[in-house]
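There are structures below to look over.
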Structure P
Amino acid sequence: MASEAIPQSADAALARARELYRAGTFAAGGAFTTAAIAAHPRSADLWNVHGAMLRMTGEPQAALAAFGEALRLDPAHGAARANRGGAFLDLAKARNEAEGPAAAEAVLDEALGLDPENLALLEAKAAVLRAAGARDRAEAFLAALVARRPEIGWAQLQLGDVLSERGDAAAEAHLRRARALEPASLDALVGLVQHLARTKGPEAGNALDEAHRLARAALGLGALTPQQAKVLRDVFAQVCDFEAAERLGDFRTLGRAWAQAGLHTALFRQLSRVRTDADRRELLEEHRICGRAMVARAERRPIRRPAPRPPGEKIRLGFLSSDLRRHPVGYFAEPVFQHLDPSRFELFCYAFDPGPADAMQSAFAARSTFRRMPDATAREAAQVIADDDLDLLIELGGSTHMNKLEVLAWRPAPRQASWLGYPHSEGLPTIDGLICDPFVAPADATLLAEAAWRMPRSWIALGSTFSDAFVIDPTPPEVRKGCLTFGTANNPYKYTPEVLATWASIVAATPGSRFAIVRPEAASAVFREHIIRAFAAGGVSADRIDFHPVRHEHMPIYNEIDISLDTFPLTGGTTTVEALWMGVPVVSLRGPALYERLSASILSNAGLAEMIADDLGGYRAVALQLAADGQGRAALRSGLRERIRRSPLGDTAAFARDFYALVETVVRGG
């Protein structure tokens, strides 16, 4: 094609160039336009088509030069201006992959200097800032844009989402404005749904009901992206709309879509949907898909490695988590910090929350080198950790809110493990171990992607949050109220049709009994409707269900519950400990995978293995036996807290010794 004759007329050459472009022969077309502009160097149109050919062959820098020449020749050339914006986007994407978000931002700033009102470039800059974790800069950029151009729907949406992420009440106005500006936009609709579902406070119930109504409407508005499906799935789970959730896709289809889109955090919602061994193994593979992709991205932009430290120094142990604060992860990690031997171990903590620190986090910081990096990218955080030259890095949050699991893809420490915050294998091949105990570890090692690093007794211990400040009413609820009350404080995302049907069957089989649900979602009329309908199908009338719509202040309500019924397959963890601490026995169904054994570990370590069942029939039988044993329950109510204090769950000093012994074995060998 390079030898094709070039027409003497610039217009004829342009017609031929456009013909080659429409045919998709971009390499040959580029050769032709190179020759054509040599023959007709004053044709802005030919320079523009030449740039378009170069874009399609993956040469954005050369394409920019071509579009620049077209605009030099004809400053009013609209197509060249638009195409130049596209080439800048191509270059920004390439720089982002090769060098990171700072390089991409620099490209976009150059582009916006030439074309400051280009909406595609403005949107790309907002996306780069948000992806880099630069929350404050993203908010400032979007706020300035919205103030200048309030008619831009996507800018209203992005600003609303940034504000929503940090709980700012101003978010809602921007999200509703985005919806009004772009009523056909699924992004705008789902953005509002997500914000409403996050609402806390007196209006939380009404907001969740509106979120559900809009989420239902979104199901009929076209194909959903994986991210949109995640948002809708979360809302349907919050209100127990199982039928709508199933319309989003079956277990494998939805899980694979999330995994291939890199939405590791969405996979957490898959845990409660597991039904078969095939599901368990599919879920593990979905995590591995995400993990492999993270590592592949990290390998394209490696970090520096420090020189090896001489042996014999103190072990440097790092914790990666934004939840080392007043949070369940903080509650259970606290004994490790309380019983630190600073002559043998040096602790480092890495967090991404914006602060300020609460009292618990301040206590952690006093015993460690505490690095808060709210605006750091995953790679930047990995470099900071690598420079600290750790012996072992333990991540505590997975891909949950404000955590950066991808940091581990760079392997910033020679040994890496997962503990506490995510009840499943993370899927990254760079994570070597998962800290567990003999009760929570799966008997089948192939259900984990990592090696099981076993503590000898319990993998958790109770920090100072579990104190006598939570007062147990010594009189059992059944005695005070004249009827027995079953209940749960577990999050509705763990509920399934099978769970609700089993609970209803137990209540129905216990004459006069009631069921209490202690959750903020109980403020939602839709949630209550779905619960009432499920229990009615099992023969339990609505007047036997007590809804307690509380957030954080739930501990005293355990004084209204005689027996806590656990969820399955994803069991309780913190809620199981809380119930036991308040003298309430917990009935749990144990399964093969780690997330099916969380409560079983707690109950076993508390000396309550008789409350664990291995099938639904056994689960129901244990619950009914407890219901019939008022004397036994009364004894538990009065003595369970002290039993826990004497158990591996309460012996924090022994737990810390076991934990540090495990760390030393991993690091030193033995």
Structure Q
Amino acid sequence: MSEAETPSGLNPCVGWAHVVGSSPNDGPVLRNALSPHVLVACRADADYRNMYHMFARGGLARRPDAPCFGSRLRPDGSVGPFEWQTYAQVSARIDAVAAALWKLQLVPTAAQGLRFLGLYCKNSPEWMLAAEACYKTGVVVVPMYDTLGAEVVSYIQGQTQMASVVCSAAELPNLVRSCPFKHVIAYGEVSRELRAQCAHAGFQLHLLAELEEKGRASRQLLHQLQEPSTGDIALLCYTSGTTGDPKGAMLSHGNVISATGNVSFPYAPGKFLLNEDVQEVHLSYLPLAHIFETVVMNLMLSLGGAVGFYQGDTLKIIEDLAALRPTVFVSVPRLYNRIYDKVVGGAKDKGAIAAALFSRALATKLANFDADGTLTHALWDKLVFSKVAAQLGLDRCHTMITGSAPLSDAVKDFMRVAFSVNMVEGYGMTESAAAGTLCNPLDLTKGHVGAPVASIEIKLQDVPEMGYVSAAVPPRGEICMRGPSVFKGYFMLDDKTAETIDTQGWLHTGDIGEWTAGGTLKVIDRKKNIFKLAQGEYVAAEKIEGVVMRVPLVAQCFVYGDSLQSYLVGVVVPEPEEAIKWAAAKGVVVPSLAALLAQPSHAAMLATDIQAQMAAACKVAKLQGFEVVKKVALEAEAWSTENNLLTPTFKLKRNEAKKKYIGQIDAMYAEGLPPTSRL
């Protein structure tokens, strides 16, 4: 279908996006309005054929003597000021590590004829040294969260058959207890006692410093190795196993290069998010095991940015910010919400006059921003907000980026005016190398995640069983993406790949989207984890969980439905402080949530009130009657990675939750509903 024949009421050029075609049951295909005729595979002025080139032909060529990697963490675990290594120094270390990996045969050919190296630690310069050594020599990086349990690590090793893993001294005890690898490369201070334990654990321990020394003497070996190309696999990112074993997403060098090119692409003629003329500074704290931070890291290295690594404790991020004073801040909603609470709460704590001054300053700046996008105010910035920014280490910051989960418009606007920054939200996934959509700083509209980035085109495919059709106004359907950022498939799982990428190359995200009149995307629902109730109605559990999580008494929620039953049940972890307040209002004094739930009569009353509040929230959200959870069971222990109910990215492991709570689920269904509650 031609652009002129495009249905759905969207014009060929709809503000921030451009319609390039359409097909039945799919609606319009949209691309970035600044690049409607070609999907960008690499920044126009660069010749990057692999990810190492972004470092070598980017930052190293631009600023060889400028700071590259900085760390506050000392080998003995103490914390001090940031200490830096230049791009030239880092380059020499990369070569030494790469030569040692090959010279000592630590990256032998493994599954599918590939060579792998596992990274099992927190973000650090050492992580990136090993990663860049792999990118340079065609070894596939297998990033693993340092919180992964032995079972998952063993599964990943078993599927890849990789021989070696890099870790810090902090992760070594985990590997001593259970290690599927033949070689462990460690950095940091490894005590004599721990070395002795490693000697009896069945693997060979290599200290990274010693490897570098051996590699420096063998650097000529690197000239004999063939460089990888854009189509070669660079990363095997194991996605969160919410419904089973994790899947290894194969991301090529070209996938990541194209994803970084999106931020290097102008958001308006001559306007860029990041500055190439002055060195940018970035705090690396989001896990490098996640593709979002990997893309940001490689972007910074391509620009010649300075990357400071956090000290390893997410509760001390604000300390690290104050020590580094980054110019760019990339984070997730949880931390932005923490900053918002800290600033607003701090203003209130200073007394009535200070709180009133802060409120007036904030209201003025928000009104100006809503009127014309103005971010600065000479008076209020000098009196109030410059001091706030300096205290948090954000006084040099000009751009903030958020993703991975929705961030409220109120918090986004607060960050914009409080710190006078561009705040942009994006949408993507591991399988698209974090690329998808990105808000344009010039777009002042709210409630969406932006237009397609330059490396991705997007369409919405009909999901008739959920009532979403692309021919409607506005168009709605499953978000499907295609372009050079889309991954190559799941490692050794052809069936799962075929379920995710169709024959035309479209990546099916499982998310439900809606186009706005301006060509930006709203994420409104989930297609995945839907099931059918006995009466034939389809239910999206994650959508309902997202609604009921807004209830003050609810900290965590697992919604469950059975195809032989006509209604939903749920397991709820109450918010401890709110639950204790609820008890006090009932005249019950308890020291903890566990103590409250240990009293059956009180637990039953609390469950009833929580269910009622959840039902009210569903009504406000205009959910259907069959989408309302009718019965809940309560749990005192919060779900976490430690008790195997959350993935490292804090997603609920639905299969594990079902196994754990099947007794309570069966009991709720066996008890049935009172007559007034039946559908």
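Coordinate-derived values only; no laboratory data. Small disclaimer: the values here were computed from a predicted structure and weren't measured. Cβ atoms are built from the backbone, for glycine too; each structure is taken alone.
Data for the structure
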| read-out | value |
| --- | --- |
| Which of P, Q yields 9 [relative contact order in percent (Cα under 8 Å, 6 or more apart), calculated] | P |
| Among P, Q, which structure scores highest (criterion: mean count of other Cβ atoms within 10 Å over residues 41-48) | P |
| For -10000 (helix-only ellipticity at 222 nm (-39500 (n - 2.57) for each DSSP H run of 4 or more, over all residues; to 500), calculated) the corresponding structure among P, Q | Q |
| FRET efficiency 1/(1 + (r/R0)^6) of positions 425 and 617 (r between Cβ atoms, R0 = 25 Å, to 0.05) - structure with the largest value, from P, Q | Q |
| For 16.5 (mean count of other Cβ atoms within 10 Å over residues 97-104, calculated) the corresponding structure among P, Q | P |
| Origin of the value 0.15, where FRET efficiency 1/(1 + (r/R0)^6) of positions 145 and 473 (r between Cβ atoms, R0 = 41 Å, to 0.05) was derived from one of P, Q | P |
